[in-house]
Structure P
Amino acid sequence: MIVAENIAKTYRTRTGPRRVLEDVSFTLSMGERLGVLGRNGAGKSTLIRLVGGAEQPTSGRVTSAMSVSWPLAFGGAFQPQLTGVDNVRFISRLYAQDPDANLAFVEDFAELGPYLREPVRSYSSGMRARLAFAISMIIEFDCFLIDEIAAVGDARFHERCNYELFDRRGDRAMMIISHDPGYLRDHCNRWAVLDAGRLTAFDDFDVAQDHFFELVSAGERHGAATAAQPFVRRLAAIDALCRVAHADAQFMALVREADRARDRHDWAVAEAGYAAALTLHPYERSYWAQLGHVLREQGLLARAEIAYRTACAYGEPVRALAPFIASVVQGGAAAHDAIAAPDGGPTRLQPPGYPDLALIAALCSGAERLGEGEALALLQGAQTIESVLAGQSAAAPSLPPAIAVVPRADAPLRAGWHDDLARLAGARPEAFAAALARGEAPLEALRSAGGLEGWAAIPDPVLPEECQA
């Protein structure tokens, strides 16, 4: 059994101490699978590190009478100069295991072929993840720690991972944290919600999820006010928009129905559900990842890559989605440094997602829908929002009333996109609407509303021929 007693964790920062966990207590026995729900920054990964012994709590204690794994699929302990074979032998000897038997298992499971005898530094992110998961399975721990979804490679490999972990080792203890509530529902028998550093335990998943959304919606008034402001701090604004999405009953009904369709492998219905939900709330990043998964299952690889890259642009962990991107990219190559991710800087210097590109296309060409090929080329080009806008050849004299913000030919149209555009440009939405009502051209209206300040040169609108004299 693992026993956590009143553990707390404080980190020193340049702005002073930051308390991440506060008075967290729980027990975990053999056969129990504890799934932890929490927003980004809630302290889930910190909790995993404390349970695994990688860090010590500031106060309280964690005691364990069983062996505990490192976070599954974690490849940080690899020696990059060594080959995959040498890494397997090294870890086997470290844990007093038979290196030859372990090597045979890893060769069969990871399916790396001759690359297993190449230095790990030459591996793609997907290859490293395969090797890391296989190595995680050669050590028979009593408790497995799973930080984010332990899913790497294609759907077949994903199923093999689930079999090894949840079927063959179903009698072990597990602690799982994930951005995918459905994953926790399917693989856990206990649940907890981590919020404001405190852990609340539940025996019923629906109750846990409802409690989580209640906590999210408690900040709805503040979140809605923040969301109405320009995207000066993009990640903070996206977090606020995600809170608003989670408090929207229509949005949650759509994603729950899509989750159920995904679980029964009805990929087309799941895609339609996620597309409808993201039309309501385009910046809910975790469901862009889910959309990517169901698109990949249908073989719609270009559209899946758009969805995955959009999720990363909006703050989903690159390390979690890089293997999926690699599986849909032509040739299977997608290095971490080739996947654009936000850095907390000004909005104009952040990578765009598909909705941002759709906004820019509507502003500059009046397009109601953006082609997948054009969008994917821009997303792969590691451009910023500013550079995409500056690269347009002209600006439309008027705006369409509604546009598609999801890459699907029959995706529903979003009518509230003018506010999205204003926030993206750093303008005040109400002032932008007023300027448009006065008859100002869209670009001039954005500037009148305080937008585009400090941005690179933007193309002027196309004027009618009779005005070009």
Structure Q
Amino acid sequence: MSTEVSSLTKDANAGDVEAQLQLADLYEQGFGVPLDHGQAAYWYRKAAEQGSSKAQSRLGQMYLRGIGVPEDYKEATEWLSKSAEQGDATAQVNLAWCYQHGLGVKKNYEQAFNWYLKSAERGHAGARYNLAYMYSKGIGIPGNDAEAIKWYLLAAEQGHMKAQLNVGLMLAQGLGTEANEKEAARWYQEAANQGYAKAQYNLALMYGGGIGVPQDDEEAFKWHQLAAQQGYARAQFNMGLFYINGLGVPQDYKAAEKCFLLAAQQSYAKANYQLGKMHAYSLGLPHNELLAAKYYRMAAEAGYNKAQYRLGHLYINGQGVEKNETLACEWFEKSARQGYQKAQHMLGVRYVKGQGVGKDYVRAYAWLLLANDSVDEHVKEALIRIRGKLSEGQISKAEVLASEYSQAYKRKAGQNSGIFIQN
């Protein structure tokens, strides 16, 4: 032990609060002494018991995370409360988190909001981010996008990368502020430069679509690649599309397959769908109906509507699976109920012909009405033919049924909407 540490220890044992804090910090960081979180907690407690807000805050955080002491949320909130009452911003944000999630205290969003606000007003970036999040999601308070972006922006200007991403998102969509795609791209860039995969992905989308920045496939690919290297499945998938289509890089089916496989390993449904297409249509891979069916099924079971539609066709034709008209229609219906018009058309035709389902002109008409939003002339012709077979009452029933189907999948689509990724 160095002379300096020995002197600090002597002073700390004599009750010198500053010495206790310095010694705790040395043990916590492993500077000049072996790293020892237990010793750090011991000296923080000594200082905390003498009223040091910094020590109370650190000790509370150690109990919160089980570092150097057993995890104990109740003990954590007791120390954090003492420090927070003295105005320690870090203690305040941690205490708010405990109230938000019911750790050591009863869940209380109002208390969480109040402590986040106190910490945010003292300039704590994390508190500003969490406060903005509560405003944006309406957690414990009425939702308020204008307040959300105000606090996100304050945190973003301090370098908080998640806040930077969400500022970009709100600017892109005009939430709580006037839409500004150029500024949105700038904030995505700020977070992307810090290595934040979600921001890199969003920035790639901006370059790919020429949104707020000049359209540039090479830049788009670069940012997708950086996000993909961090294991981000959506970026891995998009890299595969870039390789297939030769966007920003030379066309390379093998590289595309590798990217899709990486995303598929994370259960990304669209990647399994693309692998199915590659095997079904010999896109850089040998034609293999069994593998095509395998990958389409994986994507279909994950709920991807295009894969459900393709799998239905495989069952009709007996490609890679045993021919089964009933199963085909079950998959068409799953896809149709998600608003996929090709599946709606196919299901309508099946109800007309009674193939795989019982013949039912009312249901046929309902599904074809929904498919009629497309530009397919065959759908319009089929509607005219079936209408002649129905009474006015049956037509009204079909229209009600179509409306119910439509409202159901539009509600679901609304819940899952959004091209860009937020926190």
Structure R
Amino acid sequence: MRSEELGIGFRFHLRLAKYALFLIPNFSFLIILLIACASAPSDPVVIPEDIAGIVHAGQTNTTQEYALLDRMGVNWILTTFYWRLIEGEEGKWNFVDYDKYVDTAKAAGKKIIGILAYDVSWIHKDGKARDYIPPDKVPLFLNYVQKTTAHFKGRVDAWCIWNEPNTIFWNGSRGEYLSLTRRASDVLREIDSEVILLGGSFNRGIFGLPAAYIKGLFESGAMDKADAIAFHPYELNPNRTTRLYMEFRAMVAKYGFEDRIWLTEAGYPTGGWYPTAVSEKKFPAYIVKTFVGLATSGAKKILWYQLFDPVKRVKSDSEDYFGLIRSRDDYTSKGAEAFRLCAVYLPGATYRPEFPLQKNLPGSFHSFYFEQPSGGRTLVLWKDGSTINLILQASGNDYTRHDIVTGNAEAISAQTPIVVGNVPVFITWQGGEIPSLRISGSR
């Protein structure tokens, strides 16, 4: 996805075709066939300490925003280093706005992912940009890659070449994209052998994953110098998002990249026409379920799309409703507290799928137990359908139940009855033996 960045530029809206699959009636059987339901890992999973990030964060360059990012546990921020903003006219380079962005982010201790994209109007005879680099203009794009990566060497932590090339953001052939990526990777590595290089940045296609693009990326040599592959698992709900990620994971496992997947965009709009839209009431639950599902399935990075809704929103435009925060002028949380809980309590922890011990609990019940090396414990619970009354049996201390909507924390005892339903229950405590769960009233 793409939206306005750095306060300048144009708005870009996704076309109906991008989500056509979700809109085709009576095709549930096709969707099921397309989504291979690989099993989530059954072994313990260590959640990376720097797993959490947000797309389009840091653009106000204000202490207020960076204080919010710190509170939310954000390690990574992502922005596009638009060629048209850096070299608006051939040979005239301008890094001023990006220098300010990068310097402010680094001073705040954030890691930066930079997207190298798209085209510029002046390479086309009619003076109109079209998300395409003609073969004879590729050297100009490579020059932009060389100049930009050299300028920010040691300051930008990771680069990704292009964004969602299997959608409307690349209007050339697949072969032209693969060639461009391979050549740009070579140029980038000549400048910086240490920076992290991401390939792909794929979204799902109309009929599922872009298998031909993924296969071509690896078999063309375009991934030979890459450290990880980027993916955007947009789907209708958290369960389907995790299933789509697992299908992608199985696909890239053929090339040894199953443990090198960075989710550089994930999210749901709370308005507009996109079929992935969710109500604001359900939004926090979707965030927790998605973050937990992806993290425990092995994702190395999860960058939420995005931090703010625009100040003025168009009711029909879903691109205006992806924010965790209401707007730059109104820091009301839409889903920021849910994201914060995941980004603060899960990184660095080990997910132990065999715990907590459970007795006579239904298959619609979901539990995720995490242990920190420091002794911290986190338990996330939810149940599909009707609620269930449980008792958590555990030792330890400082038991706290966190509200995923408001972020409020409530001290509880280990024996406090817990009502578990569709809204995740988020509990933390310190130390103690392996916990167990039982239905209230049972033995």
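A value of 5.3 was computed for distance in nm of label points 7 Å out along Cα→Cβ at positions 256 and 408; which of P, Q, R is the source structure?
Values: P: 1.9; Q: 3.5; R: 5.3.
The value was obtained from structure R.
Out of P, Q, R, which one gives -0.80 for log10 I(q)/I(0) by the Debye sum over Cα atoms at q = 0.09 Å⁻¹ as computed from the coordinates?
Values: P: -0.65; Q: -0.80; R: -0.58.
Of the structures listed, the value fits Q.
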> One of P, Q, R was used to compute helix-only ellipticity at 222 nm (-39500 (n - 2.57) for each DSSP H run of 4 or more, over all residues; to 500), and the answer was -13500. Which one was it?
Replying inline: P
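Just so you know, all these numbers are worked out from the coordinates, no wet-lab data involved. Since this is a predicted model, take the numbers as computed values, not measurements. Cβ atoms are built from the backbone, for glycine too; each structure is taken alone.
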